[in-house]
Each structure stands twice: as structure tokens, then as C-alpha cells.
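What follows is a set of structures for review.
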Structure P
Amino acid sequence: MEKPAVPQSVALGIIGDEVLKGEVEDKNTSFFIKRFREIGVDVLCVMILPDRIDMISDFVRTMRERVDFVILTGGIGPTPDDITRDAVAKALGRELILHPGAEKKLREFYGDRLTDSRLNMAMLPDGASLIENPVSGAPGFMVENILVFPGIPSLIEEMFPQVRPLFRGTSFHKGIVYMESGESSYSDIMERLMKEFPSLSIGSYPSLEGGYRVRLVVRGQDGEEVRRCVEKFVTLCRERGLTVKETVYEENG
């Protein structure tokens with residue numbers, strides 16, 4: 001049997017003091033997670049970062065070696081606290097240069113209203129390519145495996161289709177078992193199956209809503225293996241006298 005392709009992986013960095021202080025709700029994480037789940041790309045890490053060059057650059061430097069793509073949102077506007085460009089340049093050991101394409105876009109968008117601070121948005125790490133912003137003048141950019149977007153959710157939604165072809169989708173299968181028994185009643189069964197099916201992700205999630213106490217989720221690329229794991233879990237639970245309410249299977253869930 002051919003081994004399933006390894007899914008691409010992504011790390012998200014959500015940048016902004018305003019997010020950390022609760023002044024602005026982070027909607028970008030849910031947007032990216034939903035899109036990548038549909039595609040079949042793994043989001044392995046999400047971190048909310050302050051407006052600090054050292055912390056952003058450390059995040060980029062560390063994660064770019066561990067995942068296929070690092071995505072950053074926020075901090076590319078015209079004000080002094082918009083330091084994401086500087087942080088990415090520092091992480092890669094590159095200079096910030098005036099990007100001709102970004103400058104052209106800004107001059108076309110702002111015309112006589114283009115100030116020095118707005119022109120600063122065209123200062124990008126050497127070698128960067130643009131992610132076009134069809135709504136406002138501030139472009140996103142990509143350099144190596146790092147993609148940088150504005151922090152405004154509506155802009156990200158408009159810009160994401162441009163980079164969608166970069167991501168190679170992989171099918172995932174999911175089996176969900178809804179239980180009326182508490183987690184402790186089957187934890188040893190779960191541990192046994194995690195050893196028996198090491199290629200699968202197996203998680204248990206309690207709930208106070210929906211008419212069930214817990215749902216066990218089995219996720220993997222091999223649909224038959226997911227089904228075998230779920231069926232074995234259900235069998236072992238019923239042998240123990242535990243109540244299994246429902247079993248559901250999904251693809252790319």
C-alpha cells in the first residue's frame with residue numbers, strides 16, 4: 001500500500017498588543033484554521049505576539065525551520081508600532097529595501113495623499129514578493145516560506161486566494177464517538193489504542209451541551225484505519241458496559 005502523503009504544516013503568528021490586551025478580538029486564527037482544515041493542511045502552532053521585534057523575529061526564526069509555512073498577521077501599517085517588516089528582516093538576516101512594486105501600488109492608491117509614513121509600508125525585506133491587497137494600499141508580502149498579511153480580517157479574506165495555490169491539500173478522515181460515560185471510564189482503552197494506532201490522532205473532549213458527556217475524536221489520513229480504531233474503541237467500551245450514544249465519520253473534518 002502506498003504511504004499517504006505527509007500533510008503540509010503551518011504556524012500562525014497573530015501580532016498586536018491590542019489582541020493581547022483584549023481590545024481587539026482575534027478572528028484571523030479561526031479563518032485560517034477553517035481554510036486549512038478544508039484544504040487538508042495541518043496548523044501546528046498558533047501564537048499571539050506583542051508588538052516587539054525580538055519576540056516576533058524569534059518566533060519566525062524558530063518556526064520556519066519546523067513547518068512548511070509561517071503566516072503572520074498584523075503590524076504592517078504606517079505607524080511606528082507596525083514593526084512586523086523589521087522583525088521578519090531581522091529573523092532572516094536581510095535588509096529592508098524600498099520595494100518598487102509596493103511603492104508603485106502605494107503611489108497609485110494614495111496619489112497626493114502619500115506621506116512618508118505611508119511610503120514606509122513599501123519597505124520590505126530584500127527578496128520579498130507582494131501579496132496584492134485589492135482593498136487598500138498596504139500590501140502583504142512573502143519571503144522564503146513566510147507569508148505576511150494585514151491584521152484586518154476582511155483584507156485577509158480578500159488576499160488569501162492569491163496564495164492558496166501554494167498549499168498542497170491532503171485528505172483527512174475523522175471518526176467521532178459520542179459517549180454518555182465520563183472520560184476516566186475509558187482512559188485506559190484510549191491509551192491502548194494510541195499505542196496500537198500510532199499514526200492516528202486520538203483525543204477526548206468533554207462537553208456540557210448536546211446531550212452527551214464526551215466525544216472521542218480519531219483523525220488520520222487512512223480512512224479504513226480510522227474506522228478500525230473507532231470500531232475497536234466502541235467494542236471495548238460496550239464490553240465494559242459503557243454507553244456509546246452515536247458514531248459519525250467525516251472527511252477533511
Structure Q
Amino acid sequence: AVDKHGVIPESVYSGRDNKVESYNHSELEKGLKGFLDGIISANKIDSYNWQNAVEAILDVYMGDTPESFVMGGDMKMTAETYARKLKLDVKDYVNLSSFSHHPFYNSFILEVPDNYSNGSFYNLPIDDFMNTIEFALMEGYTVAWDGDVSEKGFSSKNGLAILPVTQSKEQWTKPVIEQKVTQQSRQDDFMSFNTTDDHLMHMIGIALDQKGNKYFIIKNSWGEISDYKGFLYMSEAYVRAKTVAVLMHKDAIPASISKKLFTSNK
């Protein structure tokens with residue numbers, strides 16, 4: 001999509017009605033579905049006008065997409081020229097995952113509903129997977145995170161995502177003992193649908209608690225909730241167990257792991 005259509009900064013095109021403060025596509029989704037279900041149920045479609053109608057509905061809720069815009073004072077740009085200015089090449093970004101039902105250090109098609117386009121993911125052993133995420137963050141890169149947020153230890157309200165051995169009220173106020181996560185336990189959760197592809201968030205850093213336990217700093221998209229204003233801290237155990245996949249720049253991968261991945265997939 002970026003290669004074909006480019007990108008537009010949020011400051012130019014927010015993708016929402018300016019009368020509302022937050023994104024809520026429920027009404028849009030229901031309206032589109034109702035319209036399209038009516039088209040599908042017709043015995044015969046006489047024209048392509050329905051496509052224009054869909055565009056019109058999207059424009060009402062999301063605003064007209066600007067053909068051009070001004071950046072940097074007086075520089076007129078299009079979505080395509082802006083993407084080139086950013087030097088944004090989607091080929092520089094790779095999907096990584098860690099599941100043992102496919103060979104490690106090879107690419108595979110991840111079996112989750114959201115991967116309807118059959119995108120390829122590079123498969124790493126869980127320790128290499130975790131080391132790659134940590135290396136990327138320590139090198140100043142950020143990571144797109146895809147995973148399960150249905151666990152009892154995930155709380156956007158408390159700004160924490162943890163895997164405690166025992167659930168308790170104390171887990172939200174002080175460090176607790178967490179589950180030991182192995183490649184096999186991770187695999188078992190995925191194969192039994194205890195780990196599901198729920199949500200995407202933005203990993204931006206690493207933090208330690210008062211006992212030296214490692215947490216990954218996550219930027220969520222659910223508003224400025226909790227004491228952390230929409231951010232949350234995801235424990236190492238939670239990342240090991242409940243991450244379905246990540247997306248990162250290929251230069252963020254450690255050289256030793258990159259060599260194994262890209263040499264074996266030529």
C-alpha cells in the first residue's frame with residue numbers, strides 16, 4: 001500500500017471527523033456492512049456506482065483524502081512524494097515470529113485470521129526472538145507488536161501486562177512471581193488457541209522495576225488511560241508467551257541472527 005499510494009502525515013489527514021476527539025469506527029462499520037450486504041443480496045448489479053457510494057461513505061466519516069499538501073513551509077507534496085522524502089521503503093521491514101511447527105530460520109505463512117493475505121514471517125527460536133526485540137530497542141529502533149491481550153494479567157487500566165503464577169490484587173502494585181515460559185509452553189498456548197491474535201501496539205523501550213525485572217514499554221492506542229497515560233509495561237514473561245509476531249526494520253536484527261535468516265532464505 002505504501003509503495004503504491006504513499007503516506008500522509010496525521011497532522012494533514014487525521015482520518016476522522018474533526019467533530020470527534022477519538023477514533024470509533026463502529027457506526028462506520030455497521031453502515032458499510034448494511035450497504036454492502038444490500039448490494040450483495042441484489043440479483044444483479046447493474047453498475048459500478050456502488051464503489052463510488054462506498055468512497056462517499058468513507059469520506060463522510062473519515063474526510064476527503066487530500067491530493068496534495070504543504071510541508072516545511074512552502075513545499076507542496078503528494079502522498080507518494082512524501083513517502084520518498086521519508087525514504088520509507090517497506091522492503092526494509094520484516095515480520096518475525098517464533099513457533100516450532102515450522103522450521104526455524106526460515107520463512108513461513110503465519111496461521112492467524114488477520115494474515116488473510118498470506119504474508120511471510122521469519123521464524124526464530126524464542127531466545128533469539130527475544131534477543132532480537134531487545135537488541136532493536138536498545139539500538140534505538142521501535143518494534144510493532146502483535147499479540148494476545150485477553151489474559152487476566154493484561155490490564156490497560158493498571159498499565160501492566162504480566163503472567164503471574166497466582167492471580168492476586170497485589171500483582172498490580174508490586175512485583176510478583178511470574179510463569180516460566182518455554183518454547184513448548186508457548187507453542188501449546190498457540191495450538192490450543194489460548195494465545196490469540198488480538199491487538200497491535202508499539203514497543204518503544206525497556207525498563208526495570210525495583211527488583212531488576214525487565215519490562216517492555218508499550219504504547220497502546222486506547223487513549224490516555226492509567227497512571228501511564230496510555231502506555232503500559234509488559235513483562236518479559238508476557239512477551240515470551242503472548243507475542244504472536246513483531247515487525248521491525250531489518251537493520252535492527254543482530255548481525256549473527258540476520259546472517260542465519262537471510263542466508264538460509266535466499
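Brief remarks follow.
- Structures compared: P, Q; top value of FRET efficiency 1/(1 + (r/R0)^6) of positions 129 and 193 (r between Cβ atoms, R0 = 30 Å, to 0.05), i.e. the largest, recorded for Q.
- Answer label among P, Q for the case where Rg/Rh (Cα atoms, Kirkwood Rh), calculated from the coordinates, equals 1.09: P
- Comparing mean count of other Cβ atoms within 10 Å over residues 25-32 across structures P, Q, the highest figure comes from P.
- Label whose coordinates, when mean count of other Cβ atoms within 10 Å over residues 113-120 is calculated, return 13.1 (choices P, Q): P
- Which entry (P, Q) yields the derived value 21, 42, 31, 5 for P(r) over Cα pairs in 10 Å bins from 0, in percent, for residues 185-240 alone: Q
- Parent structure of the calculated result 2.9, given that distance in nm of label points 7 Å out along Cα→Cβ at positions 41 and 81 is the read-out and P, Q the choices: P
Each reported figure results from applying straightforward, stated rules to the coordinates on display, with no laboratory input. Since the model is a prediction, treat every value here as computed from it, not as a measurement. Cβ atoms are built from the backbone, for glycine too; each structure is taken alone.
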